Structure I
Amino acid sequence: MINWADFTHAYGSAANMPKLLELARRAPAGGPYTEEPWFSLWSSLCHQGDVYTASYAAVPELVAIAQARMGEHAVARECILLAGAIELERARPLGVEPPTVPLEILDVYEEALAEGARMAERLLETERDPDYVRGLESASAAMRGDSATARRLSDRDVDEL
């Protein structure tokens, strides 16, 4: 059991993460970027390219939500995109040097990355939007440990598609 108060995110204590993750277990996705709980999850866990200890703790939860809601493509996609972005910024940060993954969650984090990469590949089978295809390809590469490919895909200009 995770004690979320022991972790931090962009706004301080991650004690609010269980509530946000619970909302994500039921919330629709695919609407405007300001839609909750997705906006708060993204802004707390991957804020302007920075990640936090709570970001790592959330990855297994995000993958589990995606797995449980695979029949709701937009929800599963949102969770996998966020998990992939977290790993990409951990592996090769653009901003502040990220914290290391806490040892107490390292095993479950790494297992979630492997499962998340498989899920990204499954989502790609039915994704038609070019921007989401690129995002899922980047997430898959990041979660497989190929940060160079993930970064190249995430930085590619839309006009290059």
Structure II
Amino acid sequence: MGSDKSLLSYKGKPQREHLFELLSKFCPKVYTSCRNDQDVPARINPLVDHYEFPGPINGILTALHTHPDEAWLIIAVDMPFVDERALQILLKHRNVSKIATCFLHTPGNFPEPLLTVWEPAAYPALHEFAQSGNVSPRAFLEQADIKTIDAPNPQVLLNINYPMDMGPLL
């Protein structure tokens, strides 16, 4: 994107603040994952990456490491269409006996790791997976014992990676 995606405004405020407020309706405590070079205000609880792995696996592992007895509802900051309904559906269908509960992308039928409830049991296996050089959370979920559900609307799973993807969102 060429800039910090968490600062992009889709709903009249930086996306990280919008998601923090949205998640606060569902979670007793919300954190904002960040690298150590990012300036994240204390009011949105920065959770600085603990590991050196590239990509989003770092934030997921950091969360699971920080509170290893807690499940984590993870949402990527570049998913501007996530809404209350999607979170309600995800949480309603959560299966605590699985490693994770996530939406399934269609077409392709692959799990979306960045709009997922990650259970505490995921940490050891995900950490080992990353240490072996595999840093794709999706690849991990594809081989793990997970619960998948259909997204209420495929648009919910869209992420914005390039300025041209933003279209009329701004």
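None of the figures in this text is laboratory data; all of them are computed from the coordinates on show. Here the structure is a predicted model, which is why all the values come from computation and not from measurement. Cβ atoms are built from the backbone, for glycine too; each structure is taken alone.
Numbers for the structure displayed
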item: Comparison of I, II by distance in nm of label points 7 Å out along Cα→Cβ at positions 109 and 125 - largest value held by; result: I
item: Value 3.0, calculated as distance in nm of label points 7 Å out along Cα→Cβ at positions 77 and 133, assigned to which of I, II; result: II
item: With helix-only ellipticity at 222 nm (-39500 (n - 2.57) for each DSSP H run of 4 or more, over all residues; to 500) derived as -18500, matching label from I, II; result: I
item: Value 1.7, calculated as distance in nm of label points 7 Å out along Cα→Cβ at positions 45 and 69, assigned to which of I, II; result: II
item: When distance in nm of label points 7 Å out along Cα→Cβ at positions 13 and 53 is computed for each of I, II, the largest belongs to; result: II
item: log10 I(q)/I(0) by the Debye sum over Cα atoms at q = 0.10, 0.14, 0.15, 0.17 Å⁻¹ derived as -0.35, -0.72, -0.84, -1.11 - corresponding label from I, II; result: II
